[in-house]
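Each reported figure results from applying straightforward, stated rules to the coordinates on display, with no laboratory input. Not measured: the values here are computed from a predicted model. Cβ atoms are built from the backbone, for glycine too; each structure is taken alone.
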Structure I
Amino acid sequence: MVAVTIRNLSEEAHRALKVRAAQHNRSAEAEMRAILEAAVRPEGRLLLGTTLREIGQKYDITNADIEAIEQVRDTRPAEPMKFE
């Protein structure tokens, strides 16, 4: 786990955090973790891996299909654009 330090938090915000933590029956530190998790990982967000799996299932894409695509794919680096 990563440790995070929050500096220069106003006394008012700190008091409000303690009140909110008490309302949820947890420590101020646990409340901060919950707030940060909810902010950066909201429910209903697009989960790329899940979405790709669903597309593969919907269109019945198999490993053989993926292998065929990889065999014909051009793996050379693209030429840089010229703006002359």
Structure II
Amino acid sequence: MNSVTEIETSLWTICVGDIFSNGRMPYHLKVVKNEVEDMMNPDDAKIYSIPVHPKNHRRRIKVVDVSEHISYRAWYYNEFWSK
């Protein structure tokens, strides 16, 4: 996998440092790393993020039942999270 700072998916351009929110979650996700294997399929890129406080994106928070480093495929961000 190749590490990139920016990946253009079918919905979002996801950059390192971007913040995503989801109305059902008590935290936001801050992107810390993007990995892509096939540039022809950017929605399958692996996006690594950390949970951060919704009002202070510099403050990392611990969430029960959530890994300290979260990784999802880009399509998951497209479907369930917003910028």
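What to note about this one:
- Of the structures I, II, the one that 11.1 was derived from, the read-out being mean count of other Cβ atoms within 10 Å over residues 11-18: I
- Highest-scoring label, criterion being mean count of other Cβ atoms within 10 Å over residues 3-10, among I, II: II
- Structure with the greatest value (metric FRET efficiency 1/(1 + (r/R0)^6) of positions 35 and 67 (r between Cβ atoms, R0 = 30 Å, to 0.05), set I, II): II
- Value 61, 45, 23, calculated as Cα extents along the principal axes in Å, assigned to which of I, II: I
- Source structure (of I, II) for helix-only ellipticity at 222 nm (-39500 (n - 2.57) for each DSSP H run of 4 or more, over all residues; to 500), computed value -2000: II
- Structure from which 2.6 was derived, distance in nm of label points 7 Å out along Cα→Cβ at positions 27 and 75, options I, II: II
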